[in-house]
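What follows is a group of structures, each given as C-alpha cells.
Just so you know, all these numbers are worked out from the coordinates, no wet-lab data involved. These numbers were taken from a predicted model, which means no experiment stands behind them. Cβ atoms are built from the backbone, for glycine too; each structure is taken alone.
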Structure I
Amino acid sequence: MKFGVSTFITDQGIAPAPLGRAIEERGLDSLLIAEHTHIPVERRSPYPGGGELPEIYYRTLDPFVALSAVAAVTERILLGTGIALVVQRDPIITAKEVASLDLVSGGRFIFGVGIGWNEEEMENHGANPRTRGRLVDERLRAMRELWTKEKAEFHGEFVDFDPVYSWPKPVQRPHPPIYVGGGEGAFKRVASFGDAWLANSRGAEELAPKIERLRGVAGRDVPVTVYAVEKKPEIVEQYTQLDVERLLFSLPTMPEAETLAYLDELAGVAERFR
C-alpha cells in the first residue's frame, strides 16, 4: 500500500515548498490539496462535517499555484488536487492549468475532481447546483478533447467551442489520471472518467461493500485512494485488509515546525505497514 498526505494549504500554515520537500524527504508518495475559491458570508449549505465550517475553508491557496511551487522543489512525489471544483472552473483555462502543471512537474500531476457541496459558492460562479453533475461531466469531456486533440472542438449543453489549438499537452498520455471524488452518487462518473476513486475515509467496514458496488458499476477493477485518513495504526490496519491502492493521511494546517513534527509521526505510521 502507498501512503500520501491530504491537506488544506492556507496563508496561515506551512508554505507549499517546505511542505512538499518535507513529504518527499519522509518517503511519502503524494500530496493532494483542497480547493475553495471563496466562502460566501451568507450560506444555506450545511457543512458536511457538521457544526461550524472550519477556518481553513476560507483561506485555501489556489491549488495550481501551490502545487507549482511544490513541483519546483521536489522530484518524486505525486501532486494532486483533492479535489478541484470543476463546477466552478472554466474548462479551457483548467485544461491549460492541468497540462501546464503536468509539464512543469515532469508528469506527476493527479487531477482529483468533484462536484462540491457549497451551493452558494458555485452559484457565485454562475453554476446551477441542480445541474452541477451534468456540468462537471461535460467539462471533463471537453477537457479530454483539449488534452488529446491537435484541433479540439466541443459542442454540448454547457460547453461550446469551435476548433481550437491548446498547448501544452500533458506529459502523461492520454492525460493525467483523473481521481473522481464523492460517494455512491459519483460511481457513474468514476466509471466514465475515473482512473481511480477518491473515497472519503468513513471507515474500512463501510468502504468495503462500496468498492464492490463501484467495480460492479464500472465493470472494471477501479483503483481506490482513501482521503483524509487518521494516523492511528489500528485504523490503517483495517484499510490494509481492503483492496485499496493508497491512503492519504489527514494533515492539519499548522505552522512549519508543528507540521514537520506531525509528518514525522505520519511517516512512522506508514513505515509500519510497508
Structure II
Amino acid sequence: MSTYRATENYVYKTDECIGRGATGDVYKGVHKVTGEHCALKLCDSRFTQQLQREVEAMRQLQHPNITKFYQLEYDKESAKPILVMELCEKGNLLEVLREPSNAFGLPEEEYLRFFSHLVSGMKHLRQNGFSHRDIKPGNILVCIADDGSYVYKLSDFGTAKPLKDGDFFQSLVGTEEYLHPDIFKTAFIERHRPREFDISVDLWSLGATLYHTATGKVPFQPFHGRGDKHTMFQMISHKDPGVISGEQTSATGDIIWFKELPKTCRLSNRR
C-alpha cells in the first residue's frame, strides 16, 4: 500500500523506490510548488558519518558528469535526513548493461560517449582532491539529454574521501568485483594485516568498470562467483602483465587468462 511522505519542500510515495544503497533507499520525489521531479535519498540514521561525507563531497563537486546535489532536508514523520538530488530517468549503468541489447557491452559509439563522460567526471573529482572509493556501474547514473542521448554521471559519494596524491587511508570500502587487490586481500584473505591504501584504488575500480561496460561482464569470474574469495584473489593478484580478464569454467578447473577483449565485444578495436 502506497503512503505519501513529505519533507519541507518535497513529497514522495513509499512505493516509488527507484534505488537501494548501503546507506539508504532512493525515492522519486516531487517539489510541492514547482512540480519538478527529483531523487530523494532517505538516509539510514546509523550512517551519520557517511551522510556528512556525501554532503561535503557533493557540495564541492559541481560538474555535468557528477550527480547534482540540491539540498539536505528531513522526513517530517521520521526526522531521517534526505538528500535531494537530480533525477536520472534511466537509472544506473548496471541496469542499462542488464538490458538484452547490451548483453555483450555497449555499442561502440555509446561506449565512447560513456568513456568520455566518466573520464571527465573522474578528472573533476581528482582536481578537487577527492577519491570516490566505490566506482562501479551501479554508482554511475544515466540521464537523458534534450536530444535523447545519454549523459553518464558519477554518483553515491557516501564513501568519498578527500585524498591527495601521496595520502593514504585505512577503511575497507568498495564492491568485491571492482576491488583493488590490496583492499581485497585485507578484507577477505589476511584480515589482520596492516592496512594502508592510496588513490590507485580508484584506478583499479575504474578499469574494472570500463571492462564491464565494454563486454557486459566483470573482468574476473571464479566459477562460484564472489563466494569463492580465494580464487578471486588469485585472479586479481597473480595475473601476468598484460592480462585483462580471467575466467574459471568449472568448480576445480584452471583459470583461463585473456589479454584481449572477447570477440563478442562490440568495439571495433578489441586490442
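From I, II, which structure was Cα Rg over 2.2 N^0.38 Å = 0.97 calculated on? Source structure: I. For log10 I(q)/I(0) by the Debye sum over Cα atoms at q = 0.14 Å⁻¹, for residues 31-94 alone, the calculated result is -0.51, so let me know which of I, II that is. It must be structure I, since only it matches. One of I, II was used to calculate Rg/Rh (Cα atoms, Kirkwood Rh), for residues 87-246 alone, giving 1.00; which? Derived from the structure labelled I. Look at Kirkwood radius over Cα pairs in Å, for residues 151-230 alone for each of I, II: the largest one is in I.
When distance in nm of label points 7 Å out along Cα→Cβ at positions 111 and 263 is calculated for each of I, II, the greatest value falls to I.
Which structure, out of I, II, was relative contact order in percent (Cα under 8 Å, 6 or more apart) derived from, given a value of 15? Label of the originating structure: II. Comparing distance in nm of label points 7 Å out along Cα→Cβ at positions 119 and 207 across structures I, II, the highest value is found for I.
Ranked by FRET efficiency 1/(1 + (r/R0)^6) of positions 79 and 255 (r between Cβ atoms, R0 = 41 Å, to 0.05), structures I, II are led by I, which has the greatest value. Work out the source of -11500 here, i.e. which of I, II gives that when helix-only ellipticity at 222 nm (-39500 (n - 2.57) for each DSSP H run of 4 or more, over all residues; to 500) is computed. So the calculation was done on I.
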